[in-house]
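Read through the structures below before going on.
Derivation of every value follows stated rules applied to the coordinates shown; laboratory data play no part. In this text, all values refer to a predicted model and were calculated from it rather than measured experimentally. Cβ atoms are built from the backbone, for glycine too; each structure is taken alone.
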Structure P
Amino acid sequence: MSEPVLSIRNLNIDYVGDHTNFHAVKDVSFDIAPGEFFGLAGESGCGKSTIAFAVSRLHRPPALIRTGSQIQVDGRNVLDLSEEELRRFRWSEVAMVFQSAMNSLNPVLTIETQFYDVLKAHTRISRAQARERATELLKLVDIAPERLDSYPHQCSGGMRQRIVIAICLALNPKLLIMDEPTTALDVVVQREILQRIEILRHQLGFSVLFITHDLGLMVQVSDRIGIMLEGELVEVNDAQSIYKNPQHDYTKRLWASMPKLYGKQAAREDAQ
C-alpha cells in the first residue's frame, strides 16, 4: 500500500484558560490515502475545524497541541517543522479553503493580484507568468479569464468560492482541506462546486479533507467518513457503510435528525 498523504496519530489539542483547560480534540487518529476524499462530520463545536487548523499548524494561543501528538504529511511530522519550513509547506503541500472562504478575498485587490501574491510568495515568477498561471487555474474552475481584472464584489458568491479554490490549487498541493466550503451557498451552487472538486481531484491527483456538519452532503462525495463527537473520532468507515449500516449510536442519531423527503404525513390539529 502507498504511504498516506496525511497520517494523524494520538492528536490531543487543548484550549488553555486561566483556571481550566478545554480538551477540544481527544486522542484522534486517522489516515488519508493519495487521491482520497475523506469526510469529517459532526455537530458544531465537536473539534472538526480544530483538527483542520492543526494540520497546517495555524493555531494560536490559547490553543495547545499536546506532546505525543503526530501529524505527518507525506512522511514528515508537521509538528517538527521550523517557521521557515512551515512557510514553504503551507499552500505548496497543504492548502486550506476556510469557512466562509468566499468572503476571505481582499476587497480592494483584483483577482489577478491575489493570485500573484500567492505565487510570488512561493516561487520566482514574473507578473506575466503569474497571470498566465492564474488564467489556467480559472479555466479549471469554469471561470472566464476576463475575471482576473475584476474585484471580489463584482463576482457572485459561488464564483468567489471557486476563485478561492483555484488560488488554493495554484501550487499543486498534495492535500486540500475544505472547512465548511459550501456554507451560505444555495444547494445548486453547492453541488456545482463539489462536482468541480471531484473532477479536479481526479485530474490533478490531490487528496481532500472535507469538513461539514451536513452528513447527507458528505455521503454523496466522500470515499470514507469519520464521525466526531465531543472531540473524539467515534466511527470511521467507507461512505456507503456509514450511510447504510452505521455502527455508533451517535451516527445513527445524526441520520435520524435529518428531515425525510418521503413517508407518511403526520396528522396535526389546526390551531384555533
Structure Q
Amino acid sequence: MTAEAAQSVPNPSVVGDLRLHEFQSRIFNNQRLLRVWLPPAYDAPENKDRHYPVFYLNDGQNLFDRGTAFGGVEWQVDETADRLIRENKIPPLIIVGIDHAQKDRIREFLAYRTMNPPVLRPQGKRYPEFLLNEVMPFLYHRYRIARGPENTGLGGSSLGAIVSLYTVIDRPGIFGRLLLESPSLFVCNRRMLKYSHAFRQWPERMFLAMGTKEAGREDKDKQVVEDVRELERILRREGLRDDRLRVMIDEGAIHSEREWAKRFPEALTFLFAP
C-alpha cells in the first residue's frame, strides 16, 4: 500500500475538500484511487481531536466528479453531504469513494461464478479482506475516523451493492449502515438472496432502492423489483422495522447514476441522521 501524500487538486465539479490517494492493493494486485471527502471544518483547530463517522462507497469514480463519472453524470455526493451537514440533518462525516478496478470491476464485485454476466473466475470473496485489511487501516492511519459499527457505513449500486451485501454477510458486526442501490440480486443464480435467508446480524440501518424501469423489459423489470421485495421480506422477518429499514420502489426510474443521485439525499439522511 502506498504511503504517498494525498493529492488535493482544485476542481470546479467538486464541493468541499476531496483528497485523492493512489492505492496499491496486494490482495487484488492492482492500483486504484481512493477519494476521501472531508466534512466542513475538518482541519479547524477546534476539531483537531474530533473523530468522524465514515461511509465507504463503491465505484468511487461516479460519486464526486462529473469528469470521471460514467456518462458524465455523478452522484453529487459532495454537494449533498455538504448541504445536509450545514443544515444539521446529518452529523459531519467522512465519505470514501473506492474506485473500481476498470476491466476487473465485475470480477472483483462478484463472489461466485455466473453466466449473466459471464464471470468464470470471480474475485469477490477477496473483497471483504481488501476493504477491512487494506483500505480501512490505510485510512485510519491518515484520518480521524471513529470506530464501531454505529460510525461505519458501506454501500454501492448495481454490482457495487451486491459486493456490499456480500461483505456485510461475510463480516458481520462491522458495518452499521448499509446502502443498496439497484442491487443486481439476479446474479449468481440469486445466491445472495439465498444467503440472506440464513443471516441474522443485519446492520442497524439499511436503505434499499430499485427503479421500476431498470431492466428495460417488462418481465425483467418486474423480476428485479420482486427480488428487492423478497429481500425486504427477509429483513422484515428479522425484525427490521421502519426505523431501521427504508425501502424505495422508484416508479419510472431507470438504472443510472442520475437516479442514484436523486435518491442519495434521502438515503444519506436515513442512514446517518441522529
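Out of P, Q, choose the structure whose coordinates give distance in nm of label points 7 Å out along Cα→Cβ at positions 182 and 254 equal to 1.5 when calculated.
Details: P: 1.5; Q: 0.9.
Only structure P yields this read-out.
Can you tell which of P, Q yields 27 when percent of Cα pairs over 29 Å apart is derived from it? Present the calculation step by step, with values, prior to reporting the outcome.
On the way: P: 37; Q: 27.
Clearly, the read-out refers to Q.
From P, Q, which structure was relative contact order in percent (Cα under 8 Å, 6 or more apart) = 17 calculated on? Show your work: numbers first, answer last.
Values: P: 26; Q: 17.
Source structure for this number: Q.
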